Structure I
Amino acid sequence: MQIQTRDRGTRQVPEAGGSHPFWGRGFRPFFLGVGVYGFVVVAAWVAMWRGALPVPVWLAPAWWHGHEMLFGLVAGAIAGFLLTAAPVWTGRPALCGRPLMALFGLWALGRLAMLAAGSLPAALVAAIDLAFLPGVALVLVRTVWRTPQRRNYGVVVLVGLLALSNAAVHAQALGIASGSTPLALRSAVDVVVVLTVVIGGRITPGFTTNALLRRGVAARASSRPWLDRLAVSAVALLAGVDLVAPRGAASGLLAAAAGLAVAARMVGWQTLRTRRDPLVWSLHAGMAWAVVGLLLVAAGDLGRSVPATAGVHALTAGAMGSMILAVMTRVGLGHTGRPMVLPTGALGSYLLVHAGATARVGAGLLPGPVQAPLLLIGGLLWAAAFGLFAILYGSILTRPRVDGKDG
């Protein structure tokens, strides 16, 4: 079949078998699942925080929340993107049909197990939840193995590292390890930031240039390879240092260097020219959150009066949340054969996620009396962003491609 790449042109990709359109490509079930779960789990967490719902009896409540954001919502979005993009990069068959059902089922069962944590044995919860990411890694290995583009191997390594971080969290829940959860959660954040910087650097300049050309603007979004390498290397080094010497001078200096490097490589991306195209500026805004988050982490690690939660939530609620929505809204159109025009009302999901992230980060930076209201508002806005995506894209993700092709 033919799959669109970089907004224009097509590429032959072998089929892996037919099924209902919903199981035609990984982005369909995972993106819809992430939209629904993003609304449910964040709204539920707000209710738990306010005492309206019981918190699952599994480690500390904040750790349960962090786990589900990273290894539930974010991991599901990563799977949906990579299972769709990797076959395009390599020309290999895409996962679809029953194998895709099985993999999505592992993700969904993991979410149910985590919601029922405390009611189920910790070993059973761990076994169910830990099965998903290795499954994704195995599919990716099959897809990228022995292909000439060796840089794709790094994506498999990052998914593997994310799986190891999840295992470290469950190790403490099982009593196998002591004190591993905080380090594992921060490591998972670092791994996702590396993946965000890598993938964002691949897709944002190309999509920007294509959008400008469609508008008749001759300017191109330039990407300088040495700056790309510097940004990725700095973030990767930060991830390594956080494993051995977190929240110190070394991690602070590396976070500052990474933030400045990511900002510097965005200079040639023609960001201001994208303001009329939400499908494009949303990608730039997500990368801008990564810059803000890294610089806030740097300030906190270097001893400034910036709480650790501010930088972490700028990277998670801000960069990850907004980039996930930016990619899901774009892929949901391009890979179903639709015009690259944001559906009516979908702009609201962007505005809601940025407003929610701003409130969440601001709660950590402002005085105590305003923190609780900002946390409540931020959580509700962020949940609404994903709920709105699920409503608007539900029919897009469950119906056949409009051009009659498979996928």
Structure II
Amino acid sequence: MKVSKFKVLLYLKKSGLDKQGKAPIMGRITLNNSMAQFSCKLSCNPKLWNSRSGRLEGKSKEAVETNTKIERILLSVNSAVDNLIKRNVDFTATTVKEMMQGSINGQVTLLQVFNILLEDTKNRVGIDRTPATYTCIRQVKDSLAEFISATYGVSDMAFGQMTNQFISDYEHFLIDGQGKKAATAHKYFTYLKLACHRAYKDGLTDKYLFARYKEPAIPKKSPRTITPENFQRIVSLQIPSDKTSLIIARDLLLIACYTGMAYIDAISVTQDNLSYDEQGSLWLKYKRKKTGVQAVVKLIPEAIELFDKYKDAGLPTLMPRQNYAFLLKNLKKIAEMADCTQPISHHMGRHYYASILTLSNDVPIDVISKMLGHTNVRMTQVYAMVTQDKLFEEAYKFIEATKDFVLVLNANSKQIVNKQRQ
């Protein structure tokens, strides 16, 4: 094959800056009338990049190491072209790219990107990620591995092999094949799109796969809270003193009911999060693990009593820790022991605080929002359900306020207006 035009251009993908402000270094092979792009799997500070030379300027450690790797890449491209010419066969820029990268199996694949996500998440656990996030990403990766093996008969897939049919098949695999609920499938697709976006941002694929794909819709459910009757049953339940695990589970649920804290916050707050005001009232101030938004709660006696219960236990936190899955199992046992008329979860305690303990006692919803650590009142409205008693109470207030008004017909305007009785 005659090569009339051959060129390798290196450039920065400035639209894909990472958190350190570095841009991925990309390559473009032009061969006769064909073209192929590839990722160098390198990144650099855009200020150091010389677009004319396709190198980093200066003699810094970053510049020297990166330029050395660039030279190796260019050498690999030229070697691939030389080898293909010697074979005396027709080839394109894509052929050169694949040979340079060591065939399609040598390219970065979907599961490899998930490994990168897992490693990044693992390093950020305790900073801005939770162990549950790491576990969830790992579950999604395992699910994709099972799907790819069952559907395509291979162990992994390169991004260049993935089409829109891939995600349709995966949705069918999750919902129809494995019986996953819509909420679970929605979460899995969220992380799949995150991996695809990561690959595109890092220059590992030329296009952002599934960018416009909408995850399976989650059926809207009415928020659930613990009813006052079931709350009293749980509080009054006599748990044997040797059932320590059940006692801790109930206390974690009750602290959610008394403070509105989510599980991850309840097992994380420490003595440093407590402070007294000028009137001697004790306050709990903490930043939510989920959003980083500060929550401020004036503690009621029941909450203070629970914190005091574990004060001398030598714990690093105000409340003892318990694995969340184990906690849910214990709460199920407690609900059975207390003859509760509804299933009980820890998060229902947060709803109880927002609806029964605060809203029903005339606490303004904007104040509740601050105590729950929400970014806006709209989020709080989901939690702060109007109870039936509160609804009747407000209805009676309206009736009482309007009892001196009568409806009369205004003949001129033909409108119904209110006219106060004399």
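Bear in mind these aren't lab numbers, they're just calculated from the coordinates by the rules spelled out. The model shown is predicted, which means the values in this text are computed figures rather than measured ones. Cβ atoms are built from the backbone, for glycine too; each structure is taken alone.
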With helix-only ellipticity at 222 nm (-39500 (n - 2.57) for each DSSP H run of 4 or more, over all residues; to 500) computed for every candidate in I, II, -23000 is reproduced by structure I
The value 0.40 for FRET efficiency 1/(1 + (r/R0)^6) of positions 158 and 374 (r between Cβ atoms, R0 = 30 Å, to 0.05) was derived from one model only; which of I, II is it? I
Where does the value 18 come from, among I, II, when relative contact order in percent (Cα under 8 Å, 6 or more apart) is the thing being computed? I
For the read-out Kirkwood radius over Cα pairs in Å, a value of 27.1 was computed from one structure; give its label from I, II. II
Across I, II, distance in nm of label points 7 Å out along Cα→Cβ at positions 118 and 382 reaches its greatest value in structure II
